Structure I
Amino acid sequence: MNGCGMKRTLLIVSALLLLTACGFRLRGSLPGLEDAKVFVEAPATEESLLLTIQESIEQTEMTLVDSADAAEVLLRIDNARLTRRTQTVGEFGRAQDYELILTVTFKLGALNQLSDQQPRSVDARREYNFDNTDLLGKAEEEALLVREMQREIAARLLRQVSYQASELKRADAR
């Protein structure tokens with residue numbers, strides 16, 4: 001190995017050590033949840049969001065279980081609401097820009113804790129330019145943005161599941 005290759009290798013190793021030391025983790029890696037058992041339930045109208053959340057859980061080291069009784073943490077989606085607001089209007093009174101807001105209301109905790117909890121909510125927002133001459137393309141763009149917002153919300157919910165699972169484990173250890 002020549003001097004240039006050795007320097008490059010040393011630089012890469014140093015950068016990786018620095019990233020690891022500061023707590024950097026790849027998206028989707030949630031520490032300490034190798035054995036956390038999670039159950040997710042949602043109304044039938046929210047099947048798309050439910051599938052996105054379940055896929056996100058399967059990409060982690062958490063275990064997705066089939067019943068609430070087998071779970072350590074239960075995530076109950078109560079409602080998901082998509083709102084489309086006009087941001088700007090053109091010279092002929094037609095909407096030019098829209099803001100999409102996906103708001104998800106949920107409860108999270110151990111099975112015996114959910115009835116006492118107030119629902120929490122999380123939302124994701126996207127803006128897009130609407131062109132009346134390209135209705136089909138804009139409908140596809142809106143659907144793509146909604147899927148992207150669902151993935152964002154799933155990631156945010158998983159972080160909360162991670163925190164909840166670690167809190168429950170700490171409480172059990174006491």
Structure II
Amino acid sequence: MKKFFDRVAILELLDKRSKSFKEGYRQNIAITGHRFAGKTSLLLNFLIRLTDDKIIPVYVEIRHEPLANIADRVSGVLLYNFFKRQNQKVDNDLDLLMKMGQRIIPKTVESIRNIKSLIEKGEIDTAYSMLLDLTSILEQETGKLCLIVLDEFHLLENLGVSSPFAELGKKIM
């Protein structure tokens with residue numbers, strides 16, 4: 001194992017947690033530290049090493065942006081990594097990914113459409129709740145686990161959602 005800025009122990013712990021996750025144990029991990037301490041690099045290094053095709057990594061950096069943008073990125077990353085784990089040629093275009101998934105994972109694709117529609121109607125709380133359900137829907141359709149990594153997740157409070165952390169706790173944690 002390459003040394004990653006002396007963080008081998010942390011990477012090994014993350015590997016151990018991902019194995020426990022695969023075995024059915026819920027794993028909630030928070031990596032905290034000062035800005036520019038390398039938390040994102042650590043997460044990305046961990047995800048590169050995560051090659052188990054039974055686990056679909058969903059890495060999303062939360063930014064100061066509308067829920068519509070975050071929903072598109074979550075949906076795109078989820079579909080992209082699902083197809084990538086299947087060794088399929090993939091594109092970064094969400095519409096093309098949804099078209100690819102229509103026959104294979106129709107419930108997931110339909111949920112993405114519903115989320116987009118709810119956002120357009122201004123039903124942000126419901127759309128956010130459904131977005132948090134998206135990985136469970138894919139898991140039900142495929143039997144694959146989704147490992148969710150929210151970088152800068154504290155910025156969820158800026159989405160205009162009533163209770164972003166409570167909803168996250170109910171749905172994912």
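The table that follows gives values for the structure above.
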{"read-out": "Entry that produces -14000 once helix-only ellipticity at 222 nm (-39500 (n - 2.57) for each DSSP H run of 4 or more, over all residues; to 500) is calculated, selected from I, II", "value": "I"}
{"read-out": "Read-out relative contact order in percent (Cα under 8 Å, 6 or more apart), computed value 25, structure in I, II", "value": "II"}
{"read-out": "Distance in nm of label points 7 Å out along Cα→Cβ at positions 75 and 163 derived as 1.4 - corresponding label from I, II", "value": "I"}
{"read-out": "At a computed 2.8 (distance in nm of label points 7 Å out along Cα→Cβ at positions 83 and 123), which of I, II", "value": "II"}
{"read-out": "Comparison of I, II - label where Cα Rg over 2.2 N^0.38 Å is highest", "value": "I"}
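Rule-based calculations on the coordinates, nothing more; no lab input. Note that the structure is a prediction, hence the values are computed from the model and not measured. Cβ atoms are built from the backbone, for glycine too; each structure is taken alone.
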